[in-house]
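Please go over the structures that come below.
Quick note: the coordinates plus some simple rules give every number you see, no bench work behind them. Since the model is a prediction, treat every value here as computed from it, not as a measurement. Cβ atoms are built from the backbone, for glycine too; each structure is taken alone.
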Structure P
Amino acid sequence: MMKTKALNTIFAVLLCLFIFTAAYAQTDEAVMLTSVKTDSPVSRMVWNDTGTVLTLVSTNAVENIVVSAPSESESFALGEKSYTLTTLSETGVVAALSDDRETIYLYDPSSYGKEIQTITPGFMILSVSVSKDGSQVLADSADQIRTVIYDAENGSVVHDLTGFETAAPVYDSSLSADGKAVLWHARGTFALQNIADGSFGKTVSLWDFASSFELSPDNSLLAVGIINDDYENGAVLFFDPLSGAEKGRVILGKTSPYELSFSDDSSVLWAADADTVYQIDPKSFEAESQMTLVEAGSEARISRIASAPDGNSAAVLLNNGDLLLLKK
């Protein structure tokens, strides 16, 4: 991996202050942090566990952006390869990438792109995820409904899981934040599997495809972005992932939210559609605030959102490269 230092125009604080347009909160604001390169779409954006550094990964680069104080950002070019699968652990300690869907390369973004491990599952890889602490890596098989979990340090197989049932031809799975469960997904169907004994919670089956979904860090709620069952509004639905029971829903704009991000303590959920960000209370199932960031008719749109660990702020990336910090 080749390291490149990129002096971005970073932390032009208050350079671009958006007017809050919500019907709920009164003091929210959006502060322009920096502008990132948009040569390739950012596939994942996460905070570190102290809420001081944002890490972004795309098909050809990993970038660390220090948010706590004015500083230069560090961008690590991924050699000559273009990766088809790219993701990060929830705290950004491990980047997992694959260029051929047969090999997974693990890197440490905080150590100048130091290579950690190379994993070759022996099957065509459909998707990849990493545990929050970066200790485990999950790879889905494209040939059968099977997911294998590896030790990130030595590449050994830790668990080999099957049992998810779906008629949909495409599925994916991801590790829970604590590494104790796997969330399986196929279109509008979800199931949570306990890794230790292989048991499943009750399957959640919806009336349409999910546009987004997120398991809360404490595994108590499954949030799903979807068009409401009236087919007129977007909504976030909350389910108990074990019983499958719906706990509540929040009706939002006219389109489905396609980005969801929980705070570390599961007390706040940030949701976004193409132009608006919502801050949702997962206990009351109410939108406490909303902020429209994109003017009508603009070609800009929200592409990624990441809740800060404490939930009091969120980073939002627009498709034009603008990186914003939203404050409650």
Structure Q
Amino acid sequence: MLVGRCYPELKDVQILRGDFVPSVVILCTGNSCRSILAEALWREETGGQWRCASAGTQPTGTPHPLARAVLAEEGISVEGLTSQAVADFAGEQFDLAVTVCDLARQECPVFPGALRTVHWPFPDPAIHTSGDQITKTGLQVFRTARDAIRERIQRYMISVDLERRLNLVIDQLPGDVPAVRRDAYRILVSRSCIALDDHDGWSLLPGIVGETMGSFGWGWNGIYQLKDGGSVRRLELLHGAGPPVCTTIEEQPDSQPSGMCFDAVQQGSILIAFDVTKWPGYISCDGESGLKTVAGIARPILDESGEVVAVWDLDCTEQLNPADALVMDALIEGFGANGPPRWNR
């Protein structure tokens, strides 16, 4: 989970662009094992495109020989790796601080010089080894730690890359997009990518969308799971944000209109209605929700095989900007690349 998380004003949100060099500091207790591994792996995984450092609240003074050994056997440079103190970085600014042990988290719940501090706890490999001796068992323990840290960094980089790509989309949106709306898109993207990295992003997405875009009339949005009930398919609400709405939508037989959500399922593409009253078979939930829906978006969500498994749906009480659909289409596409929403089948 994020430690001391806040959602800053736009001026504090870092947007990753080509001329921007991001930075990270990894914090541990001794700065000899986990944080050393993370520093070297982060530098390796990003091809040197990040400024990386590590530090300890109680530094041992030297990296653990087994940490150096399991890095070297992967061809990862250990040159320049040293055990440093958190105090050595007083006054320095980082985009991200990562605590990799619980004690460091307790002592540095929020790193003062970082825009954001996150906690990625990993077991200490040193407690399962015989001091500084390089043994077969010790190597295996440190390899396990190395691989787990590498996987976590890779997962984080997926969200970073998605944020970068989505901001490029926002930069190049066609038409007249008011600055305040474009800024809201950027905050939506930043918060969504944090959720994708840190949690089951799908479950948090409707809440983030509602909080970020609510001032534009985005009164309700949610994710419906597609279920095959034999002769009749239905959409069941999985995650939603806003007042109560229809929790189940059934597909009508004999090609009868089934509403926007099922039209999106059948067509396999995003749909936008600037006037929902003119959409054939539109299913209104306004009576339950108290909303006065003017416009809407329905966007299918695909699984790894390209089959529609869910739909993201928006009820809006104001006119939509055409850019809304472009941003949400790209955002949901990016989320979907990491797998569809999870549920109990």
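When distance in nm of label points 7 Å out along Cα→Cβ at positions 101 and 245 is calculated, the result is 4.1; to which of the structures P, Q does this value belong?
Going through each structure in turn, the value belongs to P.
Which structure, out of P, Q, was semi-axes √(5λ) of the Cα gyration tensor in Å, for residues 61-228 alone derived from, given a value of 40, 20, 16?
Q
Suppose helix-only ellipticity at 222 nm (-39500 (n - 2.57) for each DSSP H run of 4 or more, over all residues; to 500) works out to -11500; of P, Q, which structure was it derived from?
The structure behind it is Q.
Work out the source of 0.85 here, i.e. which of P, Q gives that when FRET efficiency 1/(1 + (r/R0)^6) of positions 93 and 189 (r between Cβ atoms, R0 = 30 Å, to 0.05) is computed.
Corresponding structure: Q.
Quick one: distance in nm of label points 7 Å out along Cα→Cβ at positions 85 and 205 came out at 2.8 when computed from one of P, Q, so which one is it?
Among P, Q, the structure yielding 2.8 for distance in nm of label points 7 Å out along Cα→Cβ at positions 85 and 205 is P.
Figure out for me which of the structures P, Q the number 0.40 belongs to, where FRET efficiency 1/(1 + (r/R0)^6) of positions 253 and 309 (r between Cβ atoms, R0 = 25 Å, to 0.05) was derived from the coordinates. Each step should come with its number before you reach the end.
On the way: P: 0.40; Q: 0.70.
Corresponding structure: P.
Kindly point out which one of P, Q the value 46, 22, 16 was derived from, the read-out being semi-axes √(5λ) of the Cα gyration tensor in Å.
Going label by label, the one that fits is Q.
Which structure, out of P, Q, was FRET efficiency 1/(1 + (r/R0)^6) of positions 181 and 301 (r between Cβ atoms, R0 = 30 Å, to 0.05) calculated from, if the result is 0.80?
Considering all the candidates, the number was obtained from Q.
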